[in-house]
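Enquirer: Read through the structures below before going on.
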Structure 1
Amino acid sequence: MSQLLRREIPLWTGTIIIILMYLEYYINFDPIKTINAVIQEWTVILVTIATGVGIITLVMFTYNKYQRRAPYWYLDVWSIFLIFLVAGLGLIGTLGSHPYFLWVNKFVYTPINSAIYGMIMFDIIAAFYRSFRSRTLEAGVLLLSALIIMMGNAPITGGLWPGFLPISTWVNNIPNNAGATALFIVGGIGLTIFSIRIMLQKERTSVGVLN
């Protein structure tokens, strides 16, 4: 019975859902569309429940740190307070449109987010240096492309020579889009193969079975 609940039912549930999604795409049949709409609604519900469980787990973890007076416990308490404050402001009136919520998002969240990016910029530069050391031809091309994009986006380099912007735009629109398209195609093929393996009961790693 435990094997049935832990492995077979989840596998067959995933198989049925994938088949229904494929059928809706290729067959214009109203009952299938209705069933898929219900499945998507339940997906949103389950994600919301999972988010709630995550918040409860975070609160319990923070409470344990507070009881033990672990290092920097007050920062965890402060984060929990901010989570409930922002969530409460978002629930006032029409969801996500109250002036208090918009004020917090514009004048608190956005500046803090920008400040965090500014603080980690030094780490990004260090990682950029370690990752793009030109030891091979491919690494040199990647380094040159990254430098062109950076020069085109930086205001000071655009002021020094206006030609950086059109070159950066061309690199971003032509080679970058071509590579991104190939990546999306490969990802789509991989996702299709993965879904077919699930439908054929060949992919069991999600239920703890090593293939």
Structure 2
Amino acid sequence: MFWLIFSVLLWGFLHSLLASLRAKELALRWLGDHFARFYRLAYNLFAGISFVAVLVVAALTPDRTIYVVPFPWVILMILGEFMAVGALVIGFLQTDVWDFIGLRQVVGTDTKRPSKLVTRGLYRYVRHPLYFAGMLFIWLIPLMTARMLVINIALTVYVIVGAYFEERKLRHEFGQDYVNYAAVTPMFIPFLKKPRSRISV
């Protein structure tokens, strides 16, 4: 299990590191501003391809069943997973999918076009709906094995830590607008935080 835990945490570390503003600034300094339009797409491709390596390590790791959710509770969990997938699809559509993937930057002419803070739809209720829906999906899987548990715990820790780093980047990018948004919108769990008065950076 050690190598599985190590590979998931390494993937999470590299994923968060490359998503930081400092990493992007260094990449553009070394490769030139003309690379800016390709950074987001390259980042997503690297994240996807490198996670395949994690799955290979998982496949080679000995496994055992921890629990299987019995009927009728399994029906509720599967329904919850469908709802989580629906939330993921809606969240992607509300974020500008082509911009999220990086294709809009590749075909666009303005590589320094400012991003837009999304506060509508699911983002009215939670600041990170994609993270919340993703975590909901993996923890509602009715069959849990030892290696699935390791991956789920590692991914959950990664998402929580990564979200806090992303929060710093969003505050830097959107300033007071994001501070005000965060003051009245919960980070992961909808309806958890009550509205508060405006605060300053």
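Enquirer: For mean count of other Cβ atoms within 10 Å over residues 38-45, the calculated result is 10.6, so let me know which of 1, 2 that is.
Expert: Working: 1: 10.6; 2: 16.0.
Clearly, the read-out refers to 1.
Enquirer: A follow-up question, please. A value of -22000 was computed for helix-only ellipticity at 222 nm (-39500 (n - 2.57) for each DSSP H run of 4 or more, over all residues; to 500); which of 1, 2 is the source structure?
Expert: Values: 1: -25500; 2: -22000.
Answer by label: 2.
Enquirer: Here's something else I'd like to know. Could you tell me which structure in 1, 2 was used to calculate distance in nm of label points 7 Å out along Cα→Cβ at positions 70 and 142 as 3.6?
Expert: This value belongs to structure 1.
Enquirer: Let me ask something else about it. Looking at structures 1, 2, which one was volume of the Cα convex hull per residue in Å³ calculated from, given that it came out as 283?
Expert: Working: 1: 283; 2: 135.
For volume of the Cα convex hull per residue in Å³, the value 283 is produced by structure 1.
Enquirer: Output the label of whichever structure in 1, 2 has the greatest value of FRET efficiency 1/(1 + (r/R0)^6) of positions 166 and 190 (r between Cβ atoms, R0 = 30 Å, to 0.05). Walk me through the intermediate numbers first.
Expert: Working: 1: 0.25; 2: 0.95.
Of structures 1, 2, the maximum of FRET efficiency 1/(1 + (r/R0)^6) of positions 166 and 190 (r between Cβ atoms, R0 = 30 Å, to 0.05) occurs in 2.
Enquirer: Same structure, new question: Of structures 1, 2, which gives 24 when relative contact order in percent (Cα under 8 Å, 6 or more apart) is computed from the coordinates? Each step should come with its number before you reach the end.
Expert: Values: 1: 24; 2: 29.
It was calculated from structure 1.
Laboratory data are not the source of any read-out in this text; all were calculated from the coordinates shown. Just so we're clear, the structure is a prediction, and the values are computed from it rather than from any experiment. Cβ atoms are built from the backbone, for glycine too; each structure is taken alone.
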